[in-house]
Structure formats: structure tokens, C-alpha cells
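What follows is a group of structures, each given as C-alpha cells.
Any read-out appearing in this document is the output of simple, stated calculations on the displayed coordinates, not a laboratory observation. All figures in this text were calculated on a predicted structure; none of them were measured in a lab. Cβ atoms are built from the backbone, for glycine too; each structure is taken alone.
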Structure 1
């Protein structure tokens, strides 16, 4: 009976999302933009639930806004609203996207031998805190198979190294297409991706780097941090680009350490930071709270 009630609650929650959507906009800043957007939504009897905005420079900068709204019978109105918005976007030189809460993104997780970030994502997903469908996990090691398959998620072991990278990525791209994947999460996947692979998924690959970037880019950052005698260690979640560990940053966090902490202790402390930083970045992406602008992001928390 308890399980049945839980299923009913989930259905009710999902049904509430059928009429909710998000509009993300970036454009040159000028007076009247908020008025135009709110008037557009009001015209279609949409109620704004959440509004967040940012101007890089009111004089000659760019304007960014995230609007989440409820609109009765949205599924029937969505096409008409999008068609009408084309002219508004043209008038104000807007780049924009409509996202509909009932359409859950499909996610793939890539992992190697370190499983703490994978576990965190699976826990968050199981608890309902990640609004996505995790449809496949890919690894260049077998270590993650038991935990992944215990969740009923397909697991693919694909050995990878620099000598067979093209063949490996061709297979991975094929799997992403077969599973209709929207978002790729690198949960400590310790392989460098080629420009061809990254180009298939622009701003749709999220990585966790075990360092507070731009410090200690690349491999073994904790070893180098220890040698440098740092007093703070951190982690950085960012979108993947062709520049190693230099893509647009979504989230970062740090913890204080001192001279008594050896490399292994730094790694243990760092793994906790990595878990929470990656989970937050993924959650914000799935909630469409991130706008990429050049090599930076605007994140509406």
C-alpha cells in the first residue's frame, strides 16, 4: 500500500509539470526587455513562477534572463507561442530556448575506476533530486558494473587508450545515438576526448576536475597541490571543450587543508568536494539554469 501511494504521488508530481516551461534568453541589453517578455507570457495566460536576470553592463552589455512559468493547456499552446516568439526574438536580437518540464533529458555517465562521483549521481537520481533518466553508463574498466547493474541501468565496458581512441569514440557516439542521449557526464572518466567527439555534443558534456581551476590543470592535481603546499583544495565542474580543463565553469568549491595532510588525505577530502560540485552542476544544467556565454557561464541558482 505504501508503494502504491508513492507511485500515485509521483504521477501527481509529474502531471503538475505538464504545464510548466522555462524560457532562457540572452540579448543586447536595452530598456523594455522584461516588459516585452512578461507581456508575451501574460497574453497567453501564463503565470511566471520564477524569474532571474542579469545584465553584464547596462550601458552596452548583454542581458540574460531565465523565466519559469505555468500555462494551462501548455502542450496545445506551445507551438503557437514559439512561432509568435520568433518575431520578438528578431526585434530584440535574442538567442533563446524554450524547455518543457515534462520532457526529461536522457543522460549517459562515463566513469573509470574512481566511483565516488558515480555513486553520488546514482543516489541523487534514486532520491528524485536529479530530474533526468540515466539511460546508460560507459566505462573503460569493469569496476562500476555491479553497482550500475544493481540499478537496472545498461553498462558498457569499452577499453580505451590513445592508440584506439578513434574506434572507441565511434562506438561511444553510436551508443549515444542509440540511447538518444541529451547529456554526457564525465564522472572521473580518465580519458582525453578528441575534438571530433566533443564537437558532437557542444555544451552537453559536463566534467568534474579534481582541482580548483585554473590551478593544477591535467593529471595528478592532488600530488602537485601537496608539493606546492596549498592551504585550500577544491574541485571544478565545467563544460568540456577542446582546450583541456578550460571549458566554461559551472560550479566550484573548496575546503581548507594544512601541512599535516598527505596526498592520500587530500584525495579523500577532495573526493567529497568532487561529489557535491558535480552533482550541483548537473542539477543546474538539467533545470536549465545555465547560459553559456563565450567561455563563461551565467548560472541562475
Structure 2
């Protein structure tokens, strides 16, 4: 059985490695084009491309998988099955119709909840207690295909998106591994999604990353951990970006009870305490504009920020 694998971030690498370790014939890997990163804007390959090259696999990087020339190139590999995991593009019908055994996707949520490109970050930001991985047949819509199987993964109170990415990545690998013998035999019976229960997880915008101090402390904490280790949550201090990389809900007290949300209540080695809509939160790892990430203890020793400062 000839398999084409499609994926881009580190989330997808364990699935690719499992296929190789399992003795399956991966004839090509499709991933997103190299993207500029850092101040020098050097082109950086995706984690899936790096893994594929180490495994000696052919790599395709079409800018748009919908373009006829991209479809034609893929067709030359005559895949029997296409496996995707966080590829990052919706596949056109011409691609979906290529493999006789279909196109399956390893999606990081319990569908039909959290369809879209940022299900892991958004389930943490929204305070969910569990999520999971769904193995599904791909359709022309956004994560709308019939479901083959799924596995539930609990979300711990201190899980960041980075931690949950790792958990779901391994859960997805194991789920795909369990189903591969059946997928090799042809198309499987699958359960249609109930569209009335669908929710969506679009890619994050800068607006999603900004802390809203009038929100509850738990909501603010969820936003911070939902953006680690990727973009990070931010607020504005003196008109400049002030990023927050770790935080914890403060013990309820009378300190700053009547202060405006966003007011800095105290700064010490334990954290920068900031008033929220229903209490306060301790910022324990921060990054002022133009500086490196630092602990609250390091920040407190030389901080120009003072109690009474209002963050926006």
C-alpha cells in the first residue's frame, strides 16, 4: 500500500515516524513551504520536512495544494492512502479522490467540537477539562468528514498548549497505529458528524493574544497557558508590548479590592500581582519589549514598573 503523508508542525512527526517504524510504504511527504523566521527572516523548514529528509523520503512543498500542477505532481505517486496530521491546507476534491482507500486526518480535538486550525490552544483558553484526537475521513469542508475513531485526553490544570500538543501528538500516533491495519484493507465504516454540535477553532489573531484584565483571574490564567510556548499572551505597558509567559491565580485577599482591572498591585520575587475582574493574578515569567524572557524575581530587581501602574 502506497501512502502519502501530509503534515507540517511537530505535532505530526510521531505519526510519520510510526508509519516508517511500522513498515508502511510512505512514497512521499507533503508539507508547507519553508517560512522566514527570526529577525534575519531566514527560511526555516517545517519539523515534518526535517523528519522526512532524515528518513530519506521525497518531500513536496506546494504553496497551494489546490493548484492543478500540485495535484498532478501528487498523482504521480499513485497513493492508495493519504494520511494527514495538521497539514494546514484544505485538500481539494481532486486530491481527496486520488487514493482508493481514502484520505484520513488525525485531528487534535473531539470532533465535531473545535473544528479548525487552533483546536489545542483554544480548548485551553476556553478552560476545557478534556479534549482528544479524532481519526476521520477527509471531506471538502473544514474538518467535516466522517469519524473513524477517537480517544479522550484529560487536560490538567497546569497544562500549557505545548504540553497538550505533546500529549495529543502521541495519542494521535497511537490511535493511527491501532487503525492502520484496518485502513490498509480498504474504506472503513465511519460515523457522520452532528453539525448541530460543531464549534470552531480558527487560527489565533493578535486580538486573541491580548490579555483582557476585566476578565476573571481563571480566564486570564487560561489565556496565558493557552498561548505558551508559541506567541505568548501580552499586555501593554507604556504603549509597548509586555509579554507574559507564565502566571498563576493569586490567593484571594483584600489587596487592591477596589483597584481598576489591570492595576499592578505589587512587584516582588513571587510575581507581578495584577488586578483582574474578580481578584488578581501573579505574572511569574515576563518579557518586556526588547528584552529576553525573565523570571519575576529577576524582573523585580530592576523593574521600572511600580505598584499603581495600569496595564492595558
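In this comparison of 1, 2, the computed figure 164 for volume of the Cα convex hull per residue in Å³ is attributed to 1.
Have a look at 1, 2 and say which one yields 1.5 for distance in nm of label points 7 Å out along Cα→Cβ at positions 16 and 120, as calculated. Considering all the candidates, the number was obtained from 2.
Looking at structures 1, 2, which one was P(r) over Cα pairs in 10 Å bins from 0, in percent, for residues 96-247 alone calculated from, given that it came out as 10, 38, 36, 14, 2? Comparing all candidates, it corresponds to 1.
Tell me which structure, out of 1, 2, gives -7000 once helix-only ellipticity at 222 nm (-39500 (n - 2.57) for each DSSP H run of 4 or more, over all residues; to 500) is calculated. Working through the options, I get structure 2.
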